[in-house]
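Undergrad: As structure tokens, here come the structures.
Read the figures in this text as sums done on the coordinates, not as results from a lab. Just so it is clear, the structure is predicted and the values come from calculations on it, not from any experiment. Cβ atoms are built from the backbone, for glycine too; each structure is taken alone.
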Structure P
């Protein structure tokens, strides 16, 4: 099996699994309980929080544990919207966000908020002039992803942060696809809210975090106990959070070196595909991208058929976001970049990871070339 779908999820790192097993066996108490077993569990949880904070350059009190990147995004958007509704009702985001943001914005519109979805250029980079023009005295939140999950294209979040700061508007960054892939510290992004998810960086599913800079207005969206600084009620997934902390540590530690390795593999993969298969296009190739992601259009061929052909050969890729699988519509990201509907349906995403090796790419290029040639022959009949 060759796995080239790391943007959808990643395998659990052996050291993460080891840390989680120790926690499951030895620290199974409720962190909110007042007795010694609860105190021990609470100490383990606070150590995990501190390790994440140290790895990412923030304070432990600014780390709010969640169950997923989707929940972290929801807490950021709905939390700020609820806290600042008396000040305004306008939210600014981009047209290429993950559905965790876009669909939450849709829901907020139904509740009376106004949302501006800023367009992107043909490389998939947000139009900064349009974004700045969209800011008004009623704008209470700006949300821009750090890297697109389908194309890997990086957004100029530092510049957006400066725009938002000049108007004292809270700024949220969905960093689910960059945490652990790029060597960054949270303060460098300039955002008051940053989402990350464990299973995207070789950690467990069901464990995520939202960085909330001190002083950022936020209302909880889950009510109950006083967990997570009164921002997220519910008994914490202790083993998951221990695994998340270990995964963040390992990813940050290896980000620079692994990023260089993956950039080399990705660039070679794209060069070999371009020379082996006529008329393909690398989407977002002229923009800055995360090291591991390549989105390729094969005109005249259906992307789902390519995926089936690769799967039969033991190669796992996708057409885009795993959260969109089964939807009949082509990628909203590619359509916003100006890709035709037909070409968008003939695009696939290859996302490399820790386990990707040169020999994996050799076989992938061969199988892709054979599969596309066969499908084009069938289409032309």
Structure Q
């Protein structure tokens, strides 16, 4: 009988993290791969990333809507509860042996709770990390519900052990998002990017550009509009370089950030800015690889960009305390500070590749463990 391994993909970032794991699991004859797609993956205003997943040859077993509109703290909590109910029904139907979840978002929490209460083994990727925002608390809570752990760094692995997790079930193969960077052609050109229709001034992808990706910070809810406005006006001061703006994620406060972007866009339509909802994982890898500098608070600027050596300016405290490479410097939310830090990174250009988050071979290694480990011997207990 095949082992049923169910992977829940609930955001565009999640998909980029697990794509090569999905490819590896597809190839294993002893595995029945199940894919559940939900939350912002289903929504057009976030690029409807489910269509990217399908185009890549993955057919979801279930597609779920469980995001409550509003992007407030209350709707984020309610969406978590709705996710638990929807996922519980699907897990009862599909009866997986293992459920795989990624990182630290509210969708991840919903997956973890539903899986645990249905007595299904839970697999957690990217546990043990330190960061700002509510994400760290959610990430550690999911760790305590998980049976198998695949952290992305050695420090994270050691932190999981200190939290009382059994070292026998902790495997550090690096972050599977690095697999895309190692295995894909990362060159970029105008012909390739022609099909990505953004709003604003058309980008010449063969000339220098800056990428801004800035998400709401739950612990400073209500301040997102002001924060993104400072970032955008800092970029406006940099006249001689193109700017790419990526839409924020669905966390509480997303409407504030999106509203700030829309207002800036309406007042500055002639400036050299172009705005995009979403890129496929491979195209996103090309975009960050070829950027002169990336700016904002996306974890990909710390993870993927450390591997690529792309200069990064991390704004605010969403990534506070997270391990990072030499490509990263931090900025406050003040536009003058942001502009100064960007100029510093632009003058440095590319950094040496840092393999702190792995070597680009995690997908196959994780898939091998998931397909062969003796599930009957896993008995979740604290080791202290």
Structure R
């Protein structure tokens, strides 16, 4: 008999784990209910790791709600001119975000503090907090046990991580859909009002910046889908779009999503191929629609090929577009990171479109509008 998990059960576990009862709002409830309906139908909700992730998201929302109630003045502290990096998934957003994060004038939400935000760190303890050190030790053991995981994502407890893990607390992010067949949740997410998710995202940053400084550097490929809503909450945001050959990006996207599905249940490669292609094209099209409405200059373009061929020159050009000083400290930080993280440091992420029921002509046709608009260097599939 298939196990059914309810939102009330997960909420009760989060409340028991934290000793806290009050959420700032119930805006997360609709998404959680729809997501659980899909997960229950597929049997994925029985997965303890998946349940643990949902409980952690709810628990962190309880913690941030409590922290802001005790420190209400934080809600008056602005988030000024944040930089948002986005694009079709697997187009270099992680690389670009990591490079931006090395600039001492910037502030990025780090992996460890996204997972464990309260109490927030200080400028002096962002990378030395005992929670960060413990996470680094755990990651080293995991990488030693499974070195192939390093192929897929340049991650670390003290590297920036995606906004998906913040917006997950409002249960409005494709991250939840990436772990199984959740077409109902996906369709709901792509059509729902995302205002509450971005408002919560801002509240979360206001907690994290309590004892720290710097201009926020933020990253999530699927910001591409919701740019108008993003600007309602962050009207002075600076928007940065990454570009890469859609063939390469789509194949890599399928590969990374198959890892997520495999961690929860069986992998349906054909479903993943069709779903990833649909989502990738939707990312591209919605950004183009946004630029048609608000102007090309509202978004700054960064090409993956430029980041690979001459990353420092590409970053200097980006800084000019942002209107920020490309300081010697920023350049040195970026160069140090590049020296420590050569491409394929842990091996090459290999994938083929054919593994997912796709071929080159199918992907090229789907991205015709995008490819005719942007001069993207071809890589192949």
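Undergrad: Quick check on the output: 71, 52, 33 is Cα extents along the principal axes in Å, derived from one of P, Q, R. Which one produced it?
TA: This value belongs to structure P.
Undergrad: For which of the structures P, Q, R does the calculation of helix-only ellipticity at 222 nm (-39500 (n - 2.57) for each DSSP H run of 4 or more, over all residues; to 500) return -16500?
TA: R
Undergrad: If you don't mind, there's one more thing I want to ask. If you work out distance in nm of label points 7 Å out along Cα→Cβ at positions 296 and 352 for P, Q, R, which one comes out largest?
TA: Result for distance in nm of label points 7 Å out along Cα→Cβ at positions 296 and 352 over P, Q, R: largest is R.
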